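Next come the structures, one after another.
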Structure P
Amino acid sequence: MTDTASPDLQPPTSDLQKYFARFIPAIETEMRRSVAASDDPTLTLFYGMLHYHLGWVDTDLKPAHFDAGKRIRPVLTLLCCEASGGEWRRALPAAAAVELLHNFSLIHDDIEDNDPVRRGRPTLWKVWGVPQAINAGDALYTMAHTTLNGLVEYHVPAERVLAARRRFDRACITLTQGQHLDLGFESRTSVTEAEYVRMISGKTAALIEAACGLGALIGNHEFAAQYEAFGRGLGLAFQIQDDLLGIWGDPQVTGKPAGNDLRHHKKSLPVAYGLDRSAEFRRLYTQAEVDVTAARAELDRVGAREYAGQLAAQHHQQAWQALTATGQQNTAMEALRELATQLLKRSA
């Protein structure tokens, strides 16, 4: 499966830069509080593995700072809280919970995909084995829920805390449903576009949608539906853009071999489009070793790249319209628009 964990954004500018500078340290503090080590020496490795995955320690469990992603999802939570009229600090437990849940999914993804490396370092299972990595992922899943309960400490009304828990749990189910579909695609020779969109709606868009909806729910629940629609459109556009980069991205920028997704028989949107429209592409894609150059040329011939780009732009526009429907105008709203544009136009 394609790693959609950490879009490589250009350094944020204008209002967005200010928000990143303000939010990221607060998010990290909240996460560290949620995953704080125990005084029990028998649990040193247990917490050390979690801290390793989150980029806080090395394999010897010594303090270090490694790439842990751009924290896009929790930033979206805080931006949506402020944009909807709330105080962003009250949404910190929700933002941290979203990021912990995301990292739970990455640990399990790496195991299920047999991926030995993530963000330039050995994956958790590669260092400590599959059983311990599964357990560490389960721990992050649970900690994500206990972290969300911290909304009470930030004086969020009880009814909104309950609503946030329900929304979070719904995202958890949808996320794992998307993963189920994605895993099933690996053994199939073809996937329809509708099936693909259903899969990424769960695997990628569901958590981004929930991240935005939770922020608005805590900030001003009146607009939660619009912010969720924004997140859903953004998540779909982001994944389709990721699919395009997996086939046509510049390896000097993406850090991956050209056409890597084709080489690994990924069932992305351009591939689904090509499988449905070209017998030649179907023939090429059923080979044990895909001729990447020929397969990419065939996708170009049938218009798969153009179609995927248009669909990504369409979902981006829907996300934009959902924000406009709130009728709100403030600096956080403008930062959301800028972030959405960067995610769609990124080159890695």
Structure Q
Amino acid sequence: MEIGFDEAFLLPTTNDRVPQVFVRNHKVLNLDPADPLTVSDSPISPDEPTGVSHRSELKMDWSHGHNGTIHNGISRIGYYTGGKTARFRDEDLGDRWVAESKTYIESNKDHPFFLFFASHDIHVPRMPHERFQGKSGTGFRGDSILEFDACVGELMAILEANKLTENTLVVLCSDNGPVLDDGYKDGAVTQLGQHIPAGPYSGGKYTVFEGGTRIPFITRWPSVIPAGESSQIVCTIDLATSLSELVGVKVPEDACLDSFNILPALLGEKDAKGRAELLQQDNGAGGTKGRFGLRSGDWKLVRQKQPVVTEATLSKKPMKQSKRAEALYYLPDDPGEQNDLSATNPTKTIELVKRLDEILTSGRTR
């Protein structure tokens, strides 16, 4: 609400961290004042079971890091006590988000509205509703993707039922590429079968390779957007400036420092251009440290300061660790980023290294 939303219904953190409660606006929903909620990075009470002390009782075992307080048979990152009446069941999250969205849409259908549906479904712990469990054949990760698809379908049905389909812009996107073992033994690896989540691309979540940054991105507005596919470069961070342009709001110079107006590309306009370049950063070290990728047209520079750890099963193309500080790839011929061309293309490499350093120094691109 502090960043502009009129109302909010959300989790206070990702669901693999404590506490497992809903927050409506500024209040924990259904919290009993006689049973206050206490959250900590360290154990609070020996009476609260954890993934270490009661591992044999878990209905979903942890693989790394997620061994704090147990709720609903799943241990999390962190520790908490109290708030028993406020706690939710993981299996019901998807249905609850849809129900809350339905109420919001129906209450606001007679005037313009903005709804940010931030699904939890495929983030760990992946614990879909029982009606989806076992349906994908690829474990709870696949089942959770089925649940997400179903939630999207329900939202589209709600728009249609309220005669909003033709005049509503829907944007569906992800925040990063795939990951399998992200802290729980949920079948993501052992039941993957022949599925290759990142397809022809290298890497996945936590990397700046295409498998980590090239994500599903769909726009739908039947009365405006023609069906088809675009090869333009856009980024989720561009939604702020692009949607502001759509509704006639000026973005201040000191806001959204890397968000560009690429609305024509989002709307599928003929000959519309997206971004000329895109800086990508991993979620490790901040500032100018860590790993970076600079996409410039068909070229991509990858700055690797440390070895890459990734799951080989994510991609058909296991990553090759370049021995150079920066590697250069030509994506039309090498979408899997296998062939470092920096040695044979020194001029292009120097050009992109200079541009990357300029961006990091300036702190903004818009």
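For the read-out helix-only ellipticity at 222 nm (-39500 (n - 2.57) for each DSSP H run of 4 or more, over all residues; to 500), a value of -6000 was computed from one structure; give its label from P, Q. Traced to structure Q.
When distance in nm of label points 7 Å out along Cα→Cβ at positions 108 and 340 is calculated, the result is 4.8; to which of the structures P, Q does this value belong? The correct label is Q.
For which of P, Q does Cα extents along the principal axes in Å, calculated from the coordinates, equal 60, 53, 34?
Structure P accounts for this read-out.
I have 14.4, 44 for Rg and Dmax of the Cα atoms in Å, for residues 212-251 alone, calculated from one of the structures P, Q. Which structure is it? Answer for the origin of the read-out: P.
Structures compared: P, Q; top value of relative contact order in percent (Cα under 8 Å, 6 or more apart), i.e. the largest, recorded for P.
Laboratory data are not the source of any read-out in this text; all were calculated from the coordinates shown. All figures in this text were calculated on a predicted structure; none of them were measured in a lab. Cβ atoms are built from the backbone, for glycine too; each structure is taken alone.
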